[in-house]
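Asker: Each structure below appears as structure tokens.
Taken together, the values in this text are just the output of simple stated rules run on the coordinates, not laboratory data. Keep in mind that what you see is a predicted model, and the values were worked out from it rather than measured. Cβ atoms are built from the backbone, for glycine too; each structure is taken alone.
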Structure I
Amino acid sequence: MATGKINVQTENIFPIIKKFLYSDTEIFLRELVSNAVDASQKLKTLSSLGEFQGEVGKLQVEVLLDKEAKTITIRDNGIGMTGEEVDKYINQIAFSGAEEFVQKYKDSEGAAAMIGHFGLGFYSSFMVSEKVEINTLSHKEGSQAVRWTSDGTPEYTLEDIEKETRGTDIVMHIAEDSMEFLEEARISTILNKYCKFLPVDIKFGTKTEYIDSPTGEKDEDGKLKRDPIEVDNILNNTSPMWAKTPSELKEEDYDKFYQELYPMSEKPLFNIHLNVDYPFNLTGILYFPKLKKDIQIQKNKIQLYSNQVFITDSVENIVPEFMQLLHGVIDSPDIPLNVSRSYLQSDSNVKKISSYITKKVADKLNSMFKENREDFEQKWEDIKVFIEYGILSDDKFDEKAKKFALLKNTEGKFFTLDEYREKVKETQKDKDDKVVYLYTNDTEEHHSLIENATSKGYDVLVLDGPLAPHLVSKLEQGMENTSFARIDADTIERLIDKGEEVPSKLTKEDEEKLKPVIEEVMPKAKFSVDFQSLSETDSPMQITEAEFMRRMKEQQAMGGGAMGFMGSMPEMYNLVVNSNHPLISKILETKTDKKKKQLIEQATDLALLAKGMLTGEKLTKFLKRSVDIIK
């Protein structure tokens, strides 16, 4: 038996490992199982190269839990280690055995995919252990099995042992503060999280399955009896969908895999299969779910893997922000298992991956639009939040999206940006040659305003998503001599000012008489009275809210856009008085103050009601007054 000190530059490496390398304790299981899988795959590679002549057999990694002994064992039948290799790869922490292996076999097929973490990956075991043993027998003929033991200090022992089977057992004696890891459910949850798609079978105990009775015995109902048998509980799918070529898969295969990733979820709209091997390695499948209006609840659904080992589902530094609305899997060996936020932000491969995914998704959407526009339009309501988010947050996607981003009008017809401009560029041009895009965020609330606009030959868009305020501003910036105006921002005559004057039935003196009387009913702190010469058939009074102020407040409410003070500013509205409406003339001619006030209250309440602003006591009084008027 040999003893010695682990060759490190500090008295105790383990607090450093816990504090800096592994912030999440459960990672130890991922690291050790990944090491065991690497050891298995290395043996397979050596066998294929003719450097291992023995029988490879069925490669498997087993996780053994012994509550009574307070141990967790990770067992593999892979490459194993000699005493010299244990000293080199375990005791000499600064040296990476995997790097040496990949360097030696870098020209062999598949070798570069085996990263392996002999060394620091192994030392994550001390995060939960008071003592760790390695019992190992190398694949090399005539090798002597050895046991390495350490209690978490730099001291270790290395001794010869008897071991009949090739491979390595990592035995962790669990520390008192980590007893949670001796619970079967806890271990099972971690293995399902990190090891669900590893390329070598991961066994964790056994499970009961039922098979048809071999004797042909039947039950009381005459059905063939099914006998229980104990079988290995294999937790993982060694050949996940994203590792296969698209040509061998059908649509139902993709749907089935989606349910495997997200059980009980609604069927996705469509998917994109990623597969690239230059200038970086990346595979994966991204799914388009039916997006809801709450953007935040859609995020963190993409799972990131490295060589089929789960890393994280927080991919904000791997894919652009808007892509986080998608679901699915991305697997790239070019992203190491243990990565920091700063690494992801600066790594060139990560930036290339991000750009590739953006291009791939944009190309897929464009091809769908060109190949079957009708189907694309039917999916629009479910994917528009994603596309709008991409337009707002990613310039490269924005440029590509111009080909397939759609605008829908109140008649339910769809147009590309170029198509819509052609449609309205003449009819909705104001006296200054600016094209005005009219829009609504609520077709029910704005029904009368939409009807009024369309009766004048104008078209109205429906922009009702959560990103509409930001999208409108973004689109305006990219268009020359064009503005967007919500249908309730002003009267239609002002929104598209053709420079045509309509004579007013009221003189300036008449307006000055009426204004203070109206302001008694509608407080000046919230409403600004504005007389306009409109058609006699238009409403007597109308409440509008300036486009700029309303848009700024909406953007502030969502975050970003307007300056901070906008969110706390009081709401201000315009009360537009139609100086040509017969009711306004009647109010002016009414002699008694009581009757005049009653007519003004009725007219202003109708305007508030049309805007959805008449509630509470004012609504009650309006209803009673209306009944009295009918009587």
Structure II
Amino acid sequence: MVRRFACLLVFLTAARGLAGDEIPKHRAEQIRKAAPAKARVKPARTRRVLIWNTPAHLMARDPHKGYCIPYGAHAMKTLGEKTGAFTPVVSDDLSVFLPTSLKQFDAIVLNNASGAWITPDAATAEKLKAHGDKKAIELMLRKSLLDFVRGGGGIVAYHYALGGNRHWSEFREMIGATVAGHPWNEEIGVLVEEPGHPLAAAFGGKKKFRITDEIFQFSKPYDRGKLRVLLSLDVKTTNMGVKWINRTDNDFALAWVKAFGKGRVFYTAIGHRTEIYWNPTMLQFYLDGVQFATGDLKAPTAPRASRPSQKGPGPTPPDVRAAKMKAKNVRGPTKQEIEKIRAAAPDKAPARPAKTRKVLVWGHSWTHIPNPFAEKALEILGRKSGAFQAVVSDDPRLLLPDRLGRFDALVMNNIHEREPFLPENFNKLPADQKAAAAKFDQAVKKSILEFVADGKGLVGIHAATAACQKWPEYGRMIGGYYGGHIMDDVTIKLEDPSHPVNTPLKGKSWRIRDEIYLFRQPYSRKNLRVLLSLDLSATRDPGKRPDKDYAVSWVRQHGKGRVFYCALGHVPATYWNPTFLRHVLAGVQLAVGDLTGQTAPSSK
């Protein structure tokens, strides 16, 4: 008993001057006032809890030194001392994990400790050399920690504690996941998945709340079948327009509990910003987690069979897509029509690609008759000519910078809708969901503008100028907005026969029956170079424009990027018209940068 007390005194002494004490006095007072006055449950006996900080030899590189580590340490000490729930012992001395030392504790709090802290530095290895070489010491310490928890001890880990010991898979298995980035550092919506769970009592029965913090996403071994999720991200009320979201299942857990042998594990991703540590609700949540870990607060850990069904931005499921197409009376091309497209597509591209090109063909298949035909035609054009690989999708997340940057050009495929990046039921959404959707919409629009301005390509097919009419920057970028149309047999003339995008047409006018657009502002020949237009000498003047300016296709420069637009493409048969296909292929190659051609405006 004397020896045990002596060891504890050593650790308490070692704690002096640690990061836990290095916070301003007024913040320490805020934490003290915000901490609960008493424990949720009376401890069954005197509890001792180790508050583990990143060791000194790793602290210089710790991303959380100087703010959430000292604040977290001070908050945990305050929780124990003010409520009497446990005696806190703050340490960064790795020898505390020796089996004889760990026996002093009921639980361990991993206070944002990161880095390979289970690996001893040279000084620690020298101090513990009686236990073997450095490798043997690390293996002993690993086993000691695992045995401690399996034998009935508890672990509390928050935020970047999951960033510790990334080389040690059993550590991640014990806690329950691997950090896979932090897409959010802003206010987010939180779902309380199980309001009646004892560890959710801090939230007062609420099913939702909002908080501002740095929020992680997780990868393997994260598995709801192995842990009980308490909190998760509410994707409906959170800005899903941030970068680097990698999960496609919209499962972003924020807190969980699990059993590990006879022991108990509590983890929450919340704990980055310093203000978290004087948030009364979060302090109560942390305290309840510690009491759960020590064994005083009983709570179920068995995984739940159910989970919230959350729909966030992503690709339209095939069955939903098919139902929407049927409802809108939009069909895909038949096998015979696909063969017609393939036969009409050129075998060779006008220019040899400088590298493998990827082109995103984006649009909702059900919104316009020609959409499925354009998708198939662009796939065939790229593959048959070898000019590019077409990726067809309606996933709006592909339009965000972290995904869109992987492509050389974006094809706006007949997108048609005025607000294509907002949910169809946007106006009926609750205010918080509407705000989140609006942020996503703004992020997509900003991304597209920057993508082109920074040097990539934009291709517009037919109805692309009818879309986004509440987004003036888009109209300026693509060159104009739809202002009406005619459907007729027309003759198309080449206004700039020597332009590389027109060269495959061999200087010849051509006849076609298709929907011809009439453009309104910001359309102006002062801002673009017209390539094709109606040949009024061989076509009845529709009488819709006093200036008789009926442009059909053009190119233009937008920042460092290149824009190609062609208004043809309403009638399905257009997509197996060889002249149209050659023109579009050349336009795509100009957009990606493989075909060099003038984009300076041409006057009529």
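Asker: State the single structure among I, II that was used to calculate FRET efficiency 1/(1 + (r/R0)^6) of positions 322 and 578 (r between Cβ atoms, R0 = 35 Å, to 0.05), giving 0.20.
Answerer: I
Asker: When distance in nm of label points 7 Å out along Cα→Cβ at positions 130 and 546 is calculated for each of the structures I, II, which structure yields the highest value?
Answerer: Of structures I, II, the maximum of distance in nm of label points 7 Å out along Cα→Cβ at positions 130 and 546 occurs in II.
Asker: Compute relative contact order in percent (Cα under 8 Å, 6 or more apart) for each of I, II and report the one that scores greatest.
Answerer: II
Asker: Comparing distance in nm of label points 7 Å out along Cα→Cβ at positions 162 and 538 across I, II, which is largest?
Answerer: I
Asker: In addition: Suppose you compute Rg and Dmax of the Cα atoms in Å for every structure in I, II: which one lands on 31.5, 108?
Answerer: This figure was derived from II.
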